[in-house]
Each structure stands twice: as structure tokens, then as C-alpha cells.
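Computed from the coordinates by the stated procedures, all read-outs in this text should not be read as laboratory data. Bear in mind the structure is a predicted one, so any value in this text is a computation, not a measurement. Cβ atoms are built from the backbone, for glycine too; each structure is taken alone.
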Structure I
Amino acid sequence: MTDQLEPQTFRVTRADLVRYAGASGDFNPIHWSERFAAGVGLPGVIAHGMFTMALVGRAVTTWAGAADAVVEFSVRFSRPVPVPDTDEGTEVVVSATVKETTADGHRRLALTATCQGEKVLSLAQAVIRK
């Protein structure tokens, strides 16, 4: 593992939001109704926060080599991920930097997730077992 981990890009479409809503049971209209989302002051339909977190988690487990190598994982949601009603949707880009190696050899990652050049998470970090 290097100090800078290779960025990973995930495409997010409205179809992904429908699938996630069905799997999670979260049918909040901000995730499917343009009219409702705009009515509550959002820039349009947005991705579920936990779906965004899951994409970051997927990147972390890929870097770690296995899901059970992830010892800790946390994020704070700082900005919504707007998902336009197009075939292309939008992209979430996840990158990471190794901030430290702990006394027991684990690596603490500082994580960054962006959409349209804007950070969508803050205080995102993970610890990966050595």
C-alpha cells in the first residue's frame, strides 16, 4: 500500500437509487421526486447518504484487499450528491491518503469523496489491518 491510494470512480444513476431504495427500504421522495426535492430546497434528486457511504466502503475494501481487513470506518455527510435524470447520472470519486501507521501496524486512511468537484463527506476515515 502506498501513501496515496489510486482514486476510484463510481457512476451513480437514478436506477441505482431505485435499486438502493428497494434494498434499504428508504423511499424518501428526495431520492426519486424532482418536485419534492426542489420543494425542500435541494438541488434536485439526491443519492442516499448511506449509498454514498457504501461506495466509499467499497473503495476501502478494494484497497484493503478484503472486507474483514477494515477495522474502522466512519464518515460525516457534508454535501448531497445530486443525481440528474440522465443515462449518465453523476460520478463519485473516492481517494485516500495513508495518514499514519499505528503501533500495531494498522494503517489509518484519510478518505475523500467528491461529486462534481465538491467534497461530499467530511471527517471520513478508515483503519485497515496490516
Structure II
Amino acid sequence: MCGCPFLTLITSILIAIIFGILFSYFANTNKIHKYLRDKNITRETSYSSEWSGSFLDNVTFVVLHFDDERRLYGWPIEWPSDPEQGHFFIADPAWIHENGKEERIPGVKSILVDTKGIKWVEFLENTWEKEDE
């Protein structure tokens, strides 16, 4: 090249950083797999599991249904990558009673919930967008 090893090193590092960021972006946003699905080349996603894809594709409030029939409503800040282990970090939590009424938990801003004991997760409609119109 130009005989300047320092310039070559800096250029290589910058190219590696740019490619790393690009590949990370495409791997974590499912864009390449979405394009390939649209062309009927694959049916796969770039997500590690259906579990991860469901949370990333459904940015909304959730209801956690417990094995003992309790239900917890809130905004998922974080969720486990594996449905068998880990914790949900839920903001603005509220218990939902059998009659459908919500009961906010006084003084609680967020709550950490173990996945053990969770039967399923319900993703709610984006009703706040309709109210803003």
C-alpha cells in the first residue's frame, strides 16, 4: 500500500468497526431474513427463538398469566431470552382481578418476575395510539 503501517492499521480497524456495526444491526433487526421471507427463499427469522421474536416484534403492554391464575399487567422493559429461566422486568405493574379491574401496586414503579410459574404471555393491542388520534 503506501508503506505506512500505522495508516493501514487504522483503516483496517475502522473498516472492521463499520462492518461489525452493520452486521450486528442486520442480525438483530431481522431485516435480511424478512427480505428473504418476502422472496420465499426462507421461512426463518434472525431471532434466536420464537420467544425472542415475539417480544421484539410486539412492542406493547403485556399480561403475564401465572400458573395459579393470577394476572400481572405492565410494560416489559426486559424479558428473558429463554422462557424456562430468567426474569421479566415489568414497569407500571398492576394486578388484573377476575372482574377485569386493574389494581396498581401502591408505591411500586417496577417489578422483577421469575419465569417459573408463568403459563403464558399476552401481548395487548396498541390502544394508546387510537386514543391519541
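I have 30 for relative contact order in percent (Cα under 8 Å, 6 or more apart), calculated from one of the structures I, II. Which structure is it? Label of the source structure: I.
Taking FRET efficiency 1/(1 + (r/R0)^6) of positions 29 and 61 (r between Cβ atoms, R0 = 25 Å, to 0.05) as the criterion, the highest value among I, II goes to II.
Supply the structure label, taken from I, II, corresponding to semi-axes √(5λ) of the Cα gyration tensor in Å with the calculated value 41, 19, 16. Matching structure: II. Starting from the value -7500: which structure in I, II was helix-only ellipticity at 222 nm (-39500 (n - 2.57) for each DSSP H run of 4 or more, over all residues; to 500) calculated from? Source structure: I. Suppose you compute FRET efficiency 1/(1 + (r/R0)^6) of positions 37 and 85 (r between Cβ atoms, R0 = 25 Å, to 0.05) for every structure in I, II: which one lands on 0.25? Of the structures listed, the value fits II.
Taking mean count of other Cβ atoms within 10 Å over residues 45-52 for each of I, II, which is largest? Checked I, II; max of mean count of other Cβ atoms within 10 Å over residues 45-52 sits with I.
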